[in-house]
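Bear in mind these aren't lab numbers, they're just calculated from the coordinates by the rules spelled out. Every value quoted in this text rests on a predicted model; they were computed, and no experiment measured them. Cβ atoms are built from the backbone, for glycine too; each structure is taken alone.
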Structure I
Amino acid sequence: MSNNPIWSLPTPFTHNLCASAGALSFVGGAGDFDAAGTLRNPGDISRQITGTVENIDAALHQEHCSLADAVRVKAFYTPADNCDEISIVQALQDAFPNEPSPVISTLPVPLQPFKGQEIQVQVIAVRNWRTTGDFQVETQPLQVAGDNTSAPPVVTTALRAGEFIAVANRTAAHFNTRFDAALDGAGQSHIIMPSLQNSLAAVGASLQDSVKMEGYYFGTTRKDWAPLAQARASYFSEPGPPATVVPCHTLWPDETVTKIEVLAMRERRHSYNKYIPREDAWPDRVWDWPLSLPYRQAQRLRGMIWLGGQVPAEPFSNTGKRVLPGQLLSQTRFTMSYIDDLLRPFGRSPADLKLMVCYYTASAEEDVTPDLLQLLRDCCGGVLPPVTLVPVPHMQTADSTVEIWGVAQG
């Protein structure tokens with residue numbers, strides 16, 4: 001590793017690049033930035049991938065990890081005609097050269113948090129998992145319906161490193177050459193969820209072991225969201241995992257309308273696999289969904305607290321209505337108060353977050369990211385945790401502007 005100065009996000013605010021909770025280390029939304037926070041290769045996604053992965057390596061070394069310790073790599077990339085999703089996955093696999101490859105999840109996004117940025121990459125790592133021999137892996141060719149690639153790359157679809165399990169996100173057309181484009185969002189969800197279950201089963205786990213579910217769908221109303229929510233929920237018993245589901249604005253392949261992924265944990269006791277019990281917190285003030293869903297808002301296990309995606313919903317209710325409608329900074333401050341509420345029963349606060357993921361409304365014409373970062377820093381006690389920022393043209397409804405989740409040291 002070089003002795004070059006550590007990179008920085010383009011912000012004057014103090015922020016951590018990598019942090020650990022339990023057995024996991026987290027790098028937030030890394031990009032191709034130098035020590036001054038300057039983007040080195042604006043507009044060039046290929047060179048940005050190289051620079052971003054170099055920066056991830058430097059960040060991981062702060063927590064005594066390396067690229068070889070990566071278990072899940074998640075890329076938010078700007079799609080382009082000359083750079084499709086398969087080429088993004090291949091480039092990331094080449095940049096993380098160890099076998100087996102980490103799980104690579106991808107999401108095309110129309111906006112990036114900083115000007116000239118084409119990709120940001122988030123990483124979850126487990127120290128030294130390759131040297132212990134305590135891992136399992138499932139691989140599959142990255143085939144999708146309608147793609148005529150003669151030799152699709154083989155990708156890691158599930159990876160278990162000790163107790164932690166990552167599963168690659170997917171649409172109904174991923175690993176499914178018989179995808180029916182006529183299926184609606186609920187129908188596509190009923191293809192994706194069994195596919196995720198099969199990948200988990202390949203490494204000795206099930207959907208009930210999930211500690212986090214993330215989903216994406218097209219929609220601007222609760223009517224758009226509800227049937228997909230019910231379809232996903234039907235695969236979990238209560239208590240389900242903390243969940244985050246936000247609108248997407250483009251997906252690959254065409255005709256797909258939703259994409260889902262899960263992270264899980266399961267222990268080994270002698271020759272058996274066992275469910276890991278979780279502590280749960282859900283203060284009365286924290287909102288509930290307008291549908292009866294099995295998900296929880298905060299769960300603690302193995303020294304980590306996993307949060308569901310928090311939104312500025314009405315407190316003490318399940319109406320689904322938003323407070324402070326359409327006001328990004330006010331809604332963000334209110335949403336962070338829910339995170340404070342959820343962490344307090346565990347004796348923790350937002351200052352204990354080791355990963356923060358923030359989806360927020362923005363536009364190409366107005367740069368709201370600096371003010372948002374300042375507010376998040378203030379809510380976290382003056383120092384930002386590793387943070388992934390995902391600006392989007394709209395959230396679930398016209399009156400909603402933000403959704404935030406994270407992982408805290410427990």
Structure II
Amino acid sequence: MDYGSIIKEQREELNFIEKKENIILRENLESGIKALKYPNILAVLGIRRCGKSVFSFLLAKNKKFGYINFDDERLLGIKTKDLDEILKEFYKFDENIEFIILDEIQNVKGWELFANRLRRTKKIILTGSNSNLLSGELATHLTGRHSDIMLFPFSFKEFLKFKKFKENSVYTTKEKALILNFLEEYLESGGFPEIQKFGKQILSGIYDDILFKDILLRHKIKKIEELRKLSKYLITNSGKEFSYSKTAKMLSVKHVSTISKWTKFLENAFLVFELERFDFKLKKQFVAPKKIYCIDSGLINTIGFKFSEDKGRIMENVIAVELKRRTQKNKQEIFYWKNHQQNEVDFIIKKEKKIQQLIQASYINSKEEIKERETKSLIKASKALNCNNLLVITWNYETKKTIKKQKINFIPLWKWLTKK
């Protein structure tokens with residue numbers, strides 16, 4: 001196989017993207033640069049097509065580096081022994097290479113020892129569309145010698161940056177209206193970078209690639225239709241409670257363990273993620289129904305329900321993803337809360353043993369639209385969990401209220417998404 005031609009073509013494609021496309025610096029780029037200060041392995045993990053290749057290129061572009069993307073049909077079935085041939089081709093381009101980027105490396109079986117050998121003299125950037133990339137043999141060999149960054153589709157701040165909207169500390173009425181228009185677009189179309197170039201229709205293709213390449217093919221699943229139904233069901237019911245047993249009955253899947261296993265596959269491919277119901281007793285927490293969220297609101301609108309049908313649930317999903325993004329950095333945990341009286345709080349932020357914040361998502365624009373059941377649930381949870389940091393994220397309403405001696409902050413979604 002002519003690896004030299006493939007490497008050259010892929011490199012030219014990256015150079016073309018940098019010159020011709022609107023490339024923005026992602027929020028966690030600085031973290032990646034710091035992680036590569038010394039010979040090391042940096043794994044950039046995230047859902048397919050969220051920008052991992054360009055992110056990796058930006059980390060190394062001012063250095064001497066070799067790049068290859070294994071998600072190329074010409075490299076299908078490549079063996080570990082062929083990786084040394086690829087390394088030789090890198091050295092033909094430049095014998096003083098400092099960085100090596102192995103893009104979508106999970107497609108090469110047994111790549112771990114090759115990466116472990118290289119990292120002794122080079123700075124290695126791996127990208128992968130599966131959260132298990134760093135498990136198994138690599139983790140055994142690399143204790144304390146690797147870092148990982150999870151990359152998401154664009155955050156709203158990144159979306160605004162892509163749209164060339166200049167962030168300020170204070171906004172005029174006209175600027176606020178423009179931000180709300182951008183927020184409507186973001187909630188409807190989502191944050192996959194390629195949407196900005198090809199339009200929302202590309203989402204169906206991205207979704208099919210994730211199901212086929214990252215789940216069906218990778219895990220050799222034969223019950224294709226059942227898996228597709230489960231995926232669509234979870235995405236459609238984003239933000240709702242679900243249990244494996246009820247889902248198995250509804251989809252006529254014989255074994256509950258199959259639903260559990262398939263859901264984990266979807267989660268490992270970064271398509272969805274679960275939130276557990278918080279309880280001080282871990283046993284109750286494990287057996288309680290979970291909530292499911294989709295990694296991107298555009299996928300919900302393409303695969304599941306429509307944006308116009310339920311803006312409140314789309315809004316809640318965007319908040320869940322943003323919390324997932326923030327808590328990755330801050331080493332926090334996210335849960336939801338519900339008591340026996342069915343009082344519910346959408347999000348609980350916990351760090352170590354302390355509950356740091358309680359958050360409700362509510363599609364309200366004015367004082368009159370405040371729902372008593374939501375503030376009542378916040379106050380109940382505040383007492384039960386000993387937390388007084390109460391927040392309601394609204395569509396476009398801002399105030400501070402004291403209800404039953406509890407202070408509650410109300411903040412518009414756009415402001416919460418853009419604040420540091």
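Observations on the model:
- For the set I, II, ranking by FRET efficiency 1/(1 + (r/R0)^6) of positions 73 and 321 (r between Cβ atoms, R0 = 41 Å, to 0.05) places II highest.
- When mean projected area of the Cα convex hull in nm² is calculated for each of the structures I, II, the largest result comes from II.
- Computed 2.5 for distance in nm of label points 7 Å out along Cα→Cβ at positions 129 and 225 - originating structure among I, II: II
- Parent structure of the calculated result 17, given that relative contact order in percent (Cα under 8 Å, 6 or more apart) is the read-out and I, II the choices: I
- Label whose coordinates, when helix-only ellipticity at 222 nm (-39500 (n - 2.57) for each DSSP H run of 4 or more, over all residues; to 500) is calculated, return -7000 (choices I, II): I
- Value 15.6, 48, calculated as Rg and Dmax of the Cα atoms in Å, for residues 201-288 alone, assigned to which of I, II: I
- Value 1.3, calculated as distance in nm of label points 7 Å out along Cα→Cβ at positions 9 and 385, assigned to which of I, II: I
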